[in-house]
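Please go over the structures that come below.
Each reported figure results from applying straightforward, stated rules to the coordinates on display, with no laboratory input. None of the values given here were measured: they were computed from a predicted structure. Cβ atoms are built from the backbone, for glycine too; each structure is taken alone.
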Structure 1
Amino acid sequence: DTFSAWDIGVNEIFCRLDALNIRGSIFMAQNIKPLIEKLERKKIRIGFICQGGDLGKLSPVYEAAQRQGEKIDSVLLLVPPRENYDLDKPFDLNDPRYIRAQNEARENYGKLPNTFLVKTLTQEGLTNIENLRLDYLIYKRPYDVLMPPSLHINVTSNFTKTCYVPYGVNTIKKFFELILNNQNFLNNLNFFFTDCEELASIASELYKTETKNSDQHFVFLGSPELEEMCAEFSTSFEQNLDKKPTSVLWAPRWTYDIPIGGSHFLEYKDKIIALSQKYQTTQFNVRPHPLLFPNMIRQNRMTEEEIFKYKETLKANHIYLDENETLQSIFSKSDIMIADVSSTIPIYFLTGNPLIYCSSGYDLCGNAGIMEPGIYTAENWEQVEKYLEMLLSGEDPLKEIRRNLIKEMYRLHGNSANRIVQAIIDDYNSDLRKND
């Protein structure tokens, strides 16, 4: 017996009952008791952070949990949106983004079986997550500052096992360092399902004392994001490897900040226009990170007027500026990508199309490091132009290397979401046996 959705936290129910003083009433017997009984079913209860109207990079893991049927209840914790530029503002129950996200979550998940929607911020305040009696809670971003206090990992780890499935694919060692230096998060984490074997090995060595003496695991079971992209491009990558390119995508990074920078936007933004004028039979597209233009304004690198004029110049030169399409959609419209350091590099690689990486002195690592022999690395603009001219002429000497590496990615990441969910089930069953 299942029901579709529950968008009120348990503590909110009891707050309302206390206020109305109707414990033990007919209302309690007819409405609340069946709900509590459902929550007390002996099933694995997994919480998923849903910061926005959908689960994003956690979707494959949620779908894998759904495929387990009655074994698992999925509790989607609706969290108010928050980015770096929101940090000076309090969490706002009336934030239009939060309201919109709730509506989208209900539409996306509200009628699915074994799924419950829980608002983490209500009129009564923060939902007490402990009352949900989660067995596992899966984070997709390792930053407490983006979470309400009730979801800070040093709080949740007191009453549930915590897991982390990365929201992006690491491409350089600096990104490794950012997460590995996040000691508060990692010390309170039970399962870090890394996106590559390299990171799992480094993390296990760095935290080996904790790993040996506590229920802490750094494991590589594949990347659900790359698994999803492998499936997305499984029928097209072979064709892409053999076709002559007629379109180019430029994907500049959003920030210059060390250590997460690596953008060439300001240096290359006018050069891309010059390229489109040189290769007039080639369609040029620009895919900026959603934070690029806001960040340029905040750091006084460009004004709103300058950004508006730049966008108009792109349009006048028939360069398509994509600010809304999915990655899959814009990738399908391009035959070559010119990119700064980004988690889109390993994703685009899976299309089979050639990729020009604009290096900022960072060596690629992880999945991108495995792919690097099939990537054209440009140390400066002159090399970008040289590689682009060669590729547009139909010459692609790294094509066969890419073909073999893509097949290796399929081997590494296939079935990863199922493997992660199975690891959670195995851990849960192991604990049950210990308590017998």
Structure 2
Amino acid sequence: MGAGFQVRDPVADQRMAATPQLWRYLPRLLAYPLSGFCAPMIATCALLLGVALLSSAPGVLGVPATALPMVAIIGTWVLRYALSVLEQTALGHATPPPMSGEMAQIADRLTVYALVGPGLLCSLVLALERLAPAAATPALLLGLFLLPAHFLVLATQRSLEDALNPLRLLQVIVHGGLAYLLVCALIAIAALLALRTASLLSTGLALALLFYTLFFACHLLGYLAYHRHEALQLKVRVAPPSAERTRAAERETRLAGLMAAIDPLLGRRDWQAAWARIEAEPERDEDRRAWHLELLEALRERQSWPLVLTQSARLVSRLLEEKRAGQALEVLGSALDISPDFELEQADQRLPLAEQAWLTRQAREFHWLVEADPARPAALAEALERLALRWWLDVVPDEAQAARVLQGLLARPGAAADRSLQGLARVLKLAPPSA
């Protein structure tokens, strides 16, 4: 499974997600209890419980009296950890969870819920032994058969009501199929072997075998639930692989390689050489926008502000090409946070951005975009001035500002024949009414 004691291993998670065939994933299922946090959990619980059971004091139900407190504590720990294995695997995580402080609390809500099902089963069997002895054994076997489904629903839904719902348990069993029967058989065989071999192997080793099989069975049941999560109506955290996620993984690898190549240049503040290396990286049409967004974020994390501004300008161009003016305006706003001297790649990009800023009422970006520039082409300058006029008339009514902008428009060729401008001029008293 995952290397070392990793709480989350995305590679292992994706491997499990991409392997729905049980027979292909079986070797990793078998290795699970011996990896990560699971192996020390097995060793610790087996050792502590084995030492406690060596007591020679008079026993209760075959358990030495002095060992009862330790049996109760270790038993609840093992049960709680088994539920965590079930839950994490069903969510899509392929590495064993750590034994957290929450799990170690005997009064933890999930632990208490987990004891309700077995408690009800024991009560029912004891009652049947007195009232209808012939029904006690079938009831016990049926209850033991339902317990894995009960624990799976409890671990994933955290609802005692759902976990005690026979229809919900039947749904789990039906979708589990033969593999569910395998889980039940494994747990039963492990329990019998632990009892039969306790005197031959030693109590601690027999317990370790029992715990290994229990956690293996929980991981297997969680694996089945994960790959049948839609039928079981379970929510998962690790989505199965798709073309989009595969491209995302490829982008991550490409970006890591690119940043490793330019990091020495960034350290020397050789912005020109670093940008030349970035431009040499080929674009792919299917993920071009995502690539530029992730590259921008990587440069921002390194606080390479000159390159952030250059990449922002390039990203604005790509977004406008894709008719994503809203997202382009967000990139522009972030660039202006860094420097008000930010420059777009093309002057005519100001108009679609200004129109978007007018629609979304983003004042700072709007005023930066429509700011007068003598070098701007006349047609673009006039379009921006008309937009600015609409701003001061409709968005933030200000007659003085509107009159200032209108004066510039009236000075342009052809303004005398523009009835809308002449009408506004009369309203704002900038010119006498025309005949």
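Work out which structure the value 22.9 belongs to, where mean projected area of the Cα convex hull in nm² was derived from one of 1, 2. It would help to have the intermediate numbers written out before the result.
Values: 1: 22.9; 2: 33.3.
Derived from the structure labelled 1.
Can you tell which of 1, 2 yields -12000 when helix-only ellipticity at 222 nm (-39500 (n - 2.57) for each DSSP H run of 4 or more, over all residues; to 500) is derived from it? Show your work: numbers first, answer last.
Working: 1: -12000; 2: -23500.
Checking each candidate, the match is 1.
Shifting gears a bit: Taking 2.3 as the value of distance in nm of label points 7 Å out along Cα→Cβ at positions 76 and 332 derived from one of the structures shown (1, 2), identify that structure.
Numbers: 1: 2.3; 2: 6.2.
Comparing all candidates, it corresponds to 1.
State the single structure among 1, 2 that was used to calculate relative contact order in percent (Cα under 8 Å, 6 or more apart), giving 15. Walk me through the numbers on the way to the answer.
Details: 1: 15; 2: 12.
The value was obtained from structure 1.
Say we calculate mean count of other Cβ atoms within 10 Å over residues 364-371 for every structure; which of 1, 2 gives the highest result? Write down the numbers at each step before the final one.
Working: 1: 22.5; 2: 18.5.
Across 1, 2, mean count of other Cβ atoms within 10 Å over residues 364-371 peaks for 1.
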